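Undergrad: Got some structures for you, see below.
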Structure 1
Amino acid sequence: MTSTKPASTAAPPRQALAVDTFKHSPALGAALALLGVKGSVPLLHGAQGCTAAAKVVLVKHFREAIPLATTAMDEVSTVLGGDANIIEAIATLYGKSKPKLIGLCSTALTETRGDDLEGAVCRLRQQHPDLAELPIAVIHSPDFMGGLQEGFAAAVGSLLETFASPGPTIPGQITVLANACLAPGDGQELKDLLEAFGYQPLLVPDLSDSLDGRLSEAPSPLAQGGISVEQLRLVGRSEQVIVIGESLAAVGARLAERCHCSLTSIPQLMSLEAVDGFIHQLSRWSGRPVPERYRRQRRQVLDALLDTHFYFGNKRVPLALEGDLLQGMVAFLQACGAKVQTALTPQIGDLALLGESCDGAHLLVASSQAAALAQSKGIPLYRLGFPITDRLGQGLRVSIGYAGLLRQLIELGNILLEQELAHPVHPGG
């Protein structure tokens, strides 16, 4: 099953210069993906400031301890080469923390110089025979290859190519490739849904088990939850591989080809039509009826659509989000009767262009980076995407499935209702 795309929305042409960007580094996206692997640590190969900046943003968004390491390139190693920094950093990490996986991520600095990450890993294993079996995933994530979403996809692709292998199908197991825009709460919603139909889900990566807001017994320099390396070796043996989001479509296709498994691509799960189709597909695959829990949730969604359609109708909404999230949110808004005024991704626009597109808008959908813009324009901001630094609970947020639909209908409906109460339209005036 492949969901249809929402009706196309005219987007402005790509800009030659970003004035006030909402783009994030691919290395940050790669690090985020690695945090969904149990016992892992992302190692950014670049200047120390690159890692510090990524860590600050991740901590502000999730309000959790974020394990990140750096090869700490300086002026000398930048000129002469960073192999020694890589080898020393990995050896030190292993000696101190014994990680189950190290994700070696490049940055713009080291990719521009042309450092050979794979070669450095080979030399590491030659110089340190005790590290010959240490799992290391190499991810190329320079700033000139895209943004957060692209770096996340590169990390997922590297994990699958490093660990996934063909083998006998494991009955009842389903692999889900979860894109960068799915919050930990979304991951848990997906797992609950698949388990309700009798499946054992493997999420790659599984942020729902690592950044879900729980208190650990003791602090650790490693990711304390997520999919394990042992489970990563089994993801190609599932009955089905489900890809959520177009950013991971190519990664899923490579996995399906290499491991000879069935592939299903779903661009988004934020519209009623898409969620209905996905649940009906699970019912057909499993041979089980849709559980009453989800039938009841759907009835609640239909009731909420009736309650809120007065406030959504013909409301003009500009959006600035990562591509996968933008596609889902456009489908959601259009199904509610709202009009998408402008739809921007980090690759085709910036916050300055967003500000120019806000005239006559009723609501703005973007991350916390657009808070000042929304305030200056006098437009309510619905915070969505990454990062959300001025609100709590992002790790538990649910935006997909019937539960996510219901939550967004109520939250957005209340914002638009409040706006109407503040600015009532009087007949004849």
Structure 2
Amino acid sequence: MDVALLSRIQFGLTVGFHYIFPPLSIGLGLILVIMEGTYLHTKNTMYHEMTRFWVKIFGLIFALGAATGIVMEFQFGTNWATYSRFVGDVFGSALAAEGIFAFFLESGFLAVLLFGWDKVSAKMHFFATLMVAFGAHLSAVWIVVANSWQQTPAGHHIVGLGETARAEIVDFWQLVFNPSTLDRISHVFMGAWQAAAFLVISVAAYYLIRNRHEAFARASMKIALVVAVVASLGQLGTGHTSARTVSATQPAKMAAFEGHFAANAPAGLYLFGWVDEESGRTTGLQIPGFLSWLIYFDTQTPVAGLDTFPPGDRPPVNLVFQSYHIMVGIGMALIGLSLLGLFLWWRRKLFDLTWFLWICVMSVILPQIANQMGWFSAEVGRQPWIVYGLLRTSEAVSKTVPSGNVLTSIILFSLVYLLLFILFLHQLTQKIKHGPEMSVVAEGGRV
């Protein structure tokens, strides 16, 4: 097999597995702040026990996220030497900022968060929780900045020619606030908040179905449901603004999202469909002119289609189309589920409908799939460019790494990651089954 394709599969495998964990730690950081802040405000010890329980889950997730993230950085040097040379100045600054300003902040206060319960004051512990949550979000900012520069490069100039060419920063803040940064950061945050909120909702619903820790579960579900509603509706808004930015800066990707081929014609919005790339046709259920309206607020305004671009400059359309629509479909389902939960809460039926609680238990997987499909759409939709308009993916791989070595590493990575995931699920299941250290058993949650 082609070494570039194998290297892409390898990197996709490691990124996909790694990205299970950062959204959960980012979102749980926010939820921990809400839980512990509620305890300090109300002095209700149930919220103290709630925070302690979810801190244990957070620590497990953080450990897996940190361990799996390191592997990706090594792959830049082993599999993507030309790419590393080209983007080293840009990525070096962003990743250094992530390590110095974010990761050390998060990991430093994590020790207080995990082990400082009886060693520091309640307010100091809450401050540590705030710093861990802030560090998790800040870490995501710098990673997204680096990735967004690949999508919409800015603040640089090119030095050298051919294989020795590289991008050098000329304006750091223009690099940071490149055209897609803010849209993508907000979209990532909403996805992370969703992932954590539905994890908490899932566990709380499980306890309610089993008639265990009912006061704890009800309070946890209420907090998580509020976060889920805000994040789900926020995801709709940030997704819209992000898509408009893509239409302006990466029109081939936008055309692939909707399977739009006509070079200069109004575009409809597909609810679902299938793309035949050979014939240049998309079949499915479509709302005519709606994509044009979403981008330009006019159903008759043309949208650049795939026929505008040479075949060699187009992404694999059907893959991008399907992953994008899976992401959008799940996003709409999560909006519906969270609003239904809010309605049932208002009607005082939230904790009484077993069928709804089972849906909540199973919902934990949906934000994870949506996050994975979102990244897949963004990264595969950028093809054939690894740095949009500047460096092709086929030109970015290491020249001396044979395909056999890459294939072997894929097999070994898959086995290791499978083992890690089984261990993660085992530890997570054990913590959930054990439940909180409930010194609080009364319905009101006070001792």
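Each value in this text was obtained by applying a stated rule to the coordinates, not by laboratory testing. Only a predicted model underlies this, so the values are computations on that prediction, with no experimental measurement involved. Cβ atoms are built from the backbone, for glycine too; each structure is taken alone.
Undergrad: Quick one: FRET efficiency 1/(1 + (r/R0)^6) of positions 137 and 313 (r between Cβ atoms, R0 = 35 Å, to 0.05) came out at 0.15 when computed from one of 1, 2, so which one is it?
TA: Derived from 1, not from the others.
Undergrad: A further question follows. Quick check on the output: 2.0 is distance in nm of label points 7 Å out along Cα→Cβ at positions 33 and 385, derived from one of 1, 2. Which one produced it?
TA: Matching structure: 1.
Undergrad: For the read-out helix-only ellipticity at 222 nm (-39500 (n - 2.57) for each DSSP H run of 4 or more, over all residues; to 500), a value of -13500 was computed from one structure; give its label from 1, 2.
TA: The read-out was computed on structure 1.
Undergrad: OK, next. For FRET efficiency 1/(1 + (r/R0)^6) of positions 225 and 297 (r between Cβ atoms, R0 = 30 Å, to 0.05), which of 1, 2 scores largest?
TA: Between 1, 2, the highest calculated value is found for 1.
Undergrad: Separate question: To which of 1, 2 does the computed value -0.63, -0.73, -1.29 (log10 I(q)/I(0) by the Debye sum over Cα atoms at q = 0.12, 0.13, 0.19 Å⁻¹, for residues 241-408 alone) belong?
TA: 1
Undergrad: For mean count of other Cβ atoms within 10 Å over residues 129-136, which of the structures 1, 2 scores highest?
TA: Ranking 1, 2 on mean count of other Cβ atoms within 10 Å over residues 129-136, first place is 2.
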